[in-house]
Structure P
Amino acid sequence: MSPRRPWVVWALVAYGIIAIALLLSPIGPGEIVDAATRWIRTGWGWTQFRQGWIEAPANVLLFVPLGLLLTLLFRRPWVGVVLAVTLSVAVEVVQTVLPGRIASPRDVLANLIGAVIGAVIGVIILRRRSRPRRATTHAG
């Protein structure tokens, strides 16, 4: 862990608060996705639109920041991915006891994909920052 990056820790805390609020909210993410799907089908006339077309990308996007922040914090992408997937599995287990929630292995897979994308972005950032900077010369 790098003490030079306290913003990463604060960003993780904020992410955790938002994630817990989503998990424990009386309005489940499934209800929001259902409402959005109905709106697209009826409001836009896209009758073939499916709920999974929102749900899967949303699950991917939800874990991109986590994979990124954990990779920046620990400077090891595999640590970020493993922690993110562990969290995803834990969330799915918790959802088995929450009313109106459904646990899904597809959600874990989508979360894994998001965490990997975030970790890759984190690796790119870390590599760019670790490159030695070339001195610029000014002709004059």
Structure Q
Amino acid sequence: MQTNKVTVEEWFETWNQRDWDKFTTFISPETEMVTVATGENLRGHAGWRQVWDLWNTGFPGHRLTITNLIAGDEGVAVEAVFDGTHSGPFGTPAGDIPATGKSVHTPFVGYTLLENGRVTSYHLYFDTLTILAQLGVAPTSA
């Protein structure tokens, strides 16, 4: 359990450091990445590269901050926050959103399965409406 916890913490930090080569050492070449909010299911390093490029293009200086982490023998559940400024085009299933210059602060949950110290599956849960409202392209909730 402790090994899985440390692995996921280090993996998140390589994301924050924008170190693609190191990031891929944490994920299996056959890994599955599911973004539940959008229904996307991507595979392997090429799939992760799509996710990497999407967030790093739209929010180049963003940061992930882990707020809670629960580790088990096979997986790790992470509650975290995404903070960034929308300074580049951000791709969505409905099309690109041009840079707005607005900041977002969005909680998310990720569930990671690991095998032999490498990520084999990652399911990401976040509220797309919260992000869109913070960017000013969707109404805010009442």
Structure R
Amino acid sequence: MGLDPGSRRCGVAVSDTRRTMAFPRPALAVDEGLVGSLADLIAEEDVTTVVIGHPLALSGRATSSTEVAGAFADKLRARVASLEIVRWDERLTTHEATRALREAGHRGTAQRGRVDSAAAVILLQNFLDAWRRD
């Protein structure tokens, strides 16, 4: 599973059972129930590994968002102790997702949730591609 946590929504993506392709799931609201909703989805999808976006500045330096994402990863790890959590560089994934959706004809405020999950797809697919090369 790939997660792109933001301040309002968390983009969600899952892979196929062979771990070759990433697919979007609806973005979830960032609220007090997020970790519980994710724990339920992790159980439903039989997820063993979660790839969480590691937001760095373009320079590679940590930002306040990096700390927030780290705290989110810690909360998820505490809720689902058996889960492997991997932090993955997510630089430019939201930009790539926005561009791809715009090119596909999706525009406006209705696109926001799609952008978050599309960014999670890009994040997860990048991880899967690197994992298969190793």
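As an exercise: helix-only ellipticity at 222 nm (-39500 (n - 2.57) for each DSSP H run of 4 or more, over all residues; to 500), calculated from one structure in P, Q, R, equals -9000. Which structure is it? Checking each candidate, the match is Q. Can you say which of P, Q, R returns 1.7 when distance in nm of label points 7 Å out along Cα→Cβ at positions 56 and 104 is computed? It traces back to Q. Ranked by relative contact order in percent (Cα under 8 Å, 6 or more apart), structures P, Q, R are led by R, which has the greatest value. Taking mean count of other Cβ atoms within 10 Å over residues 8-15 as the criterion, the highest value among P, Q, R goes to R.
Upon calculation of distance in nm of label points 7 Å out along Cα→Cβ at positions 48 and 120 from the atomic coordinates, which of the structures P, Q, R produces 2.8? Spell out each step's value before the answer.
Values: P: 2.8; Q: 1.5; R: 2.1.
For distance in nm of label points 7 Å out along Cα→Cβ at positions 48 and 120, the value 2.8 is produced by structure P.
Throughout, read-outs are computed from the coordinates displayed, never taken from laboratory work. Computed from a predicted structure; not experimentally measured. Cβ atoms are built from the backbone, for glycine too; each structure is taken alone.
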